[in-house]
Structure 1
Amino acid sequence: MSQKKTASDKALKSLADSVGDFIRYWGFRRIHGQIWTQVYLSSDPLSGADLVRRLKVSKALVSPALAELEDHGLIVPAGGDGKTKLYTAAPDVFGVIKNILETRERKLVEKSAQHCQKLIDIEGASPSGISGLNGDHLQQLSEMIQSAQTALDLVIHFASPQDLSHWQELQRDWL
């Protein structure tokens, strides 16, 4: 194996590991991010055995993760020989991410907003509330949750490849 190929394999493994770490914040496991990165960047469909070899993990870890990624629509079957199933990345990654944000993250933020509003309703207009809570902080928390809802709605709205230019414009404006 050439030195350049070895360096590339190591860099790809490091990237897959870091995507795995990042994706954990979205409620997935590290292995999901590692597998998805490998499949997404591969020029050829990959099998579970390919992923076990590339990631140096057990088949018992890869097999259920493949099924979960397929259930979420992040990877799709790409044929195989009946014994070996091959996978490729879903063609519309932005659509999948948008769906996950709409069905999971939006529900979490909405639930927080509902609980916060219930507490505001119970506490009433009293400056210190009925249970000694800091009313100003409760209001600030409510505003923070509303801001999170707005930010999430923006991300969902602009979660498509053609709308990436909007994000790039926002980034330029912020920097």
Structure 2
Amino acid sequence: MSRYDLYTTLIGIISVLFVLTIYNADFYFVVKILLTAFGVGVFLHSAWILYNSKSGRRVSKTEVKKIVSKIYLIDRTGEEIFSWELYGKISMIIGKDIGENFVDIDLSRSPYAAMVDIEHAILNYSNGSWYIEDLDSRNGVAIKKAGQKKSYKLSATEPCKLDFGDIIFIGNCQLRIAD
């Protein structure tokens, strides 16, 4: 039993004790009914949570999907130069910070910064996945999906879902998606 299941079970037991205590207390009838209904509701909710956690299929450690949580600027050999944390974010602008704007992933220190627009692309988090969109940049955005040899250029109108191991090309800058 996981710690979460244990806590949920304890909340269920406490709610039953709460109902029994209220039932035997000297409260007005209406107050007694309302507090009893509250206790029963908490108990039913904890039972529902436990039922749903037990009825789901168990997933082995090898089946667990890696969650994209970091992005690395890499050089031509694949060495990591710089990294940015994606965890807890919902949107990130990729570009160059020139002092008058704000970008989340600043590529102005990259050797290929001249090929990066001020606001080149955007990463958006939706439905448990990260997506990238080209912001009508001069040099475009390309992506090489994990396990593939060729990269392809993104359409300016279609977002592209990102997965662990994908490499994004912003101009000649390479960004690797990691967990």
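Annotations for the structure displayed:
- Computed 14.5 for mean count of other Cβ atoms within 10 Å over residues 44-51 - originating structure among 1, 2: 2
- Structure from which 15.2 was derived, mean count of other Cβ atoms within 10 Å over residues 36-43, options 1, 2: 2
- When mean projected area of the Cα convex hull in nm² is computed for each of 1, 2, the one that comes out at 16.5 is 2.
- Here relative contact order in percent (Cα under 8 Å, 6 or more apart) was derived from just one of the structures 1, 2, and that gives 17; the source is 2.
- Computed -9500 for helix-only ellipticity at 222 nm (-39500 (n - 2.57) for each DSSP H run of 4 or more, over all residues; to 500) - originating structure among 1, 2: 2
- Which entry (1, 2) yields the derived value 1.05 for Rg/Rh (Cα atoms, Kirkwood Rh), for residues 92-131 alone: 2
- Comparing distance in nm of label points 7 Å out along Cα→Cβ at positions 28 and 148 across structures 1, 2, the highest figure comes from 2.
Read the figures in this text as sums done on the coordinates, not as results from a lab. All of these numbers come straight from a predicted model, not from anything done at the bench. Cβ atoms are built from the backbone, for glycine too; each structure is taken alone.
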